[in-house]
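Colleague: Listed next: structures, encoded as structure tokens.
Derivation of every value follows stated rules applied to the coordinates shown; laboratory data play no part. Bear in mind the structure is a predicted one, so any value in this text is a computation, not a measurement. Cβ atoms are built from the backbone, for glycine too; each structure is taken alone.
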Structure 1
Amino acid sequence: MIDYHVHERHSRDASTALVPEYIAAAEAQGITEIAFTTHLITIGPDIDISIKEEEIPEYIEEIRSAQEETRVRLLVGLEVDYFPGQERRLDSILKGYDFDFILGSTHYINGVDIGSRTQAEGFFAGRSIRRAADEYYTTWKKAIESGLFDVMAHPDYWRKYLHFYGKNATWGDYGSVVVEALESAAHEGVGIEVNTAGLRAGTGHFYPLQEFLLAAHEVGVDTVTIGSDSHTIGTLGDHLYEAAKQLNAADFPNITTFKARRKTRIPIGSILSRTR
């Protein structure tokens, strides 16, 4: 099993999560590959939870050194917050280091933190869920077309707090822009992940919904990863077998792995048979 969304101490919201402890947990669980994806946030109020640019060399060195002590394959990655207008700065940072894997995230939409329980309510106020989703996927599409990212994280993160407001979203609420965005992902070769943290957030589902995966497969998206979005050691590998089954049920034949930002595909069937 592989986990392609893991935060360690350089993500300030995962300050107690240490690389050696993740390795020990992976060895105990039979996890064979971890992509560390610490937060990189260049602007906005969440910049304080980001790795600092001057810390990137030590972050890379810590993981490369740890690789010498384990058979678990360790990848150096980032989860990068996308903000329109920051493309040139992000491109300079990402090209300046030898990363293995880059996740793109859209936590902020037109100045609203949709990952904040208090702010997210305002994002939906006074309009339909469908119209709010269109706004989200307009930014998500720009992130895809920026050429910065290998995979887009938690593709329907916008619904994280809907259940707190007594609302629910079905595939019919995802709006008209989402399919255009998925078509861009297929054209650009950008992937999507199944992120199991949606279940821990209380949404009742992983990110994204199964219908989202079916639509992605239909338009030709062929790069998919699975990740726990762990910020603590205890959630490493959380529900990843079920995530792989969800992709299999949507007719994706492979899960994608990365090294030096180059892709390799592993048959989902082989992962499911080894981890059953």
Structure 2
Amino acid sequence: MRRVDAVRGVSFDVPRGSIFGFLGPNGAGKTTTIKILTGLIAPTSGQASLFGFPVGTRKARARLGFLPENPYIYPYLSPREFVEMSARLSGMPSRQIGARTRQVLNEVGILYAAERPVCRLSKGMLQRAGLAAALVADPELLVLDEPMSGLDPVGRKEVRDLIFDQRHRGRTIFFSTHILSDVEVLCDQVSILRKGEVVVSGELRTLLKSDVRRIDVALLGADAGFEARCQASGHKTRRVAERLIVEVEGEERLAPLLRDALDANLRITEVNSRHETPEDLFLREAIEETHV
């Protein structure tokens, strides 16, 4: 088989107590990196450590909780049985297992379904059961591989709330995701991979360009003629219900548009500045450069 370098020269630091987003397109090397950090595979070269201990060692893994993208839970087990099994495998004393299992099942919101067979659980409940197993040994670091994968909007919000709660409890969260709106809400820092290499890494607020990229102006009462004049001036437009949304590129072009709208006796309902988002950053660094 042809040798493939899945990752090469990947380097980043995850500050304690932070929520760290690990981003990249499919095939960029995210899951391979996570498997190295969790000790599931060994790198051919280089070094990685958790809390100062080499990855894969007992001291490193004892402080780590891991939720894979598609957690496999034996279908004939209940969430309680699965979490208790995970607690035993972590070396937890038998006398503590029952109480700790109930505690983490309650934290993730599925204590009410603790005795149901896993084959009867929804995707969201499976994710919660997997997260409970990752939490049962009280780890300092949570590594989550696509924790929102396959969840509906309600399920995603609930998992986001769980991640915030775990950070408030003092844990460090490291997670990969393709859902960039979650990155904007959750992350303190990010690293972006492209073709097995880190192309961007740092605090999210400093990586995003602070200049105004676009200004959206919402107008009521604009007819087709006014919209056509906006388009002739180089503005993009779209209709949302009864409002005309005019996209203004560049702050210097805003004042002339507003004067024209007032002269036409239109009602200006909103003026919103659009700054760079994590999606813009991702497209700029991970996607557009890939096609160069």
Structure 3
Amino acid sequence: MFLACFIWGISAFYYNYISQVPPLEVLSHRTIWTAVFIGVILLARRKLIIIPKEASLRVCFAAIFISINWFFFIYAVQIGKVAQSSLGYYIFPLVAVAFGAIFLGERLSLSQWFAISLAVIAVILLSFGVGEFPYIAISLAITFGLYGLIKKPLTIGPMRSVFWEVVFLLPLALIWLVGTHFFGWQGIVGRDGGFFGSDIKVSIALMFTGILTGVPLILMAFAMERLKLATVGLVQYVNPSLQFLLATLFFMEPVGRVHLIAFSLIWTALGIYSYYSIRQERD
């Protein structure tokens, strides 16, 4: 579990290495090579089953939300906003709790509502204090929250689910790569693409995104079968914590007083949320 979160946390280093490749092109390769990597493993284990029809629509929507989530993370790295990415993954557990109350009718305690309120205050503080709405953080938290909400009833297993999610996205990924290589499509950042095949190091790096995506998912699936949910929830904070450290110590992103106050509110909210989650699970 720790290793999975560690890989996710330092993956910003990797995507920074291929930052010359436009984010939609990186996302397309990540989709394709993740499908190849997980597909080979499932075939080797003889567990590549067809998903039930009633689950296909959920998997399709899950694919949409996880692809948006992946895009915003890659985009955040490329434009130097890893701190916002970190904030998004800190906020996510609180967004998940709020979605459970809104969409699933789950009852929240007063302490949980207080934690969510602190997160909302932190976002408002950042918006006014920095002069920019933290759209990357909010997008990451909401898309990951919706992704988890949609996948909650699925019983086909995490690896098979992720495999079919990227399979649903394969046509879009292939169309985009054809467009970038043969028709000069530039995408959201307005840069020329078509890097695969032009440089051996970049090409290998793009292929490796499948392993970088697949390995933590496999580790996470292995851990989820053996750990309590409260333990999983606590260890998951390793990911955004590492991202925050990378943003401040290695990428030298500006972090002022407003950022520190906002993050302090988030950390306080997560402390309250985690304490009551652990106590509730013990009860």
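Colleague: The value 22.2 for mean count of other Cβ atoms within 10 Å over residues 66-73 was derived from one model only; which of 1, 2, 3 is it?
Modeller: Working: 1: 14.1; 2: 17.5; 3: 22.2.
Computed on structure 3.
Colleague: For the read-out distance in nm of label points 7 Å out along Cα→Cβ at positions 74 and 250, a value of 6.7 was computed from one structure; give its label from 1, 2, 3. Please list the in-between numbers first.
Modeller: Working: 1: 3.1; 2: 6.7; 3: 1.9.
That value comes from structure 2.
Colleague: Which of the displayed structures (1, 2, 3) returns the greatest value of mean count of other Cβ atoms within 10 Å over residues 122-129 on calculation? It would help to have the intermediate numbers written out before the result.
Modeller: Numbers: 1: 13.5; 2: 20.6; 3: 17.0.
Biggest value here belongs to 2.
Colleague: Which of the displayed structures (1, 2, 3) returns the greatest value of mean count of other Cβ atoms within 10 Å over residues 98-105 on calculation?
Modeller: Values: 1: 21.1; 2: 17.6; 3: 13.6.
The structure with the largest value is 1.
Colleague: 1, 2, 3: which one has mean count of other Cβ atoms within 10 Å over residues 2-9, as calculated, at 11.1?
Modeller: Details: 1: 25.9; 2: 11.1; 3: 18.9.
It traces back to 2.
Colleague: Here Cα extents along the principal axes in Å was calculated and came to 54, 42, 34; which of the structures 1, 2, 3 was it taken from? Intermediate results must be reported in sequence, preceding the final value.
Modeller: On the way: 1: 54, 42, 34; 2: 78, 46, 37; 3: 55, 44, 29.
This figure was derived from 1.
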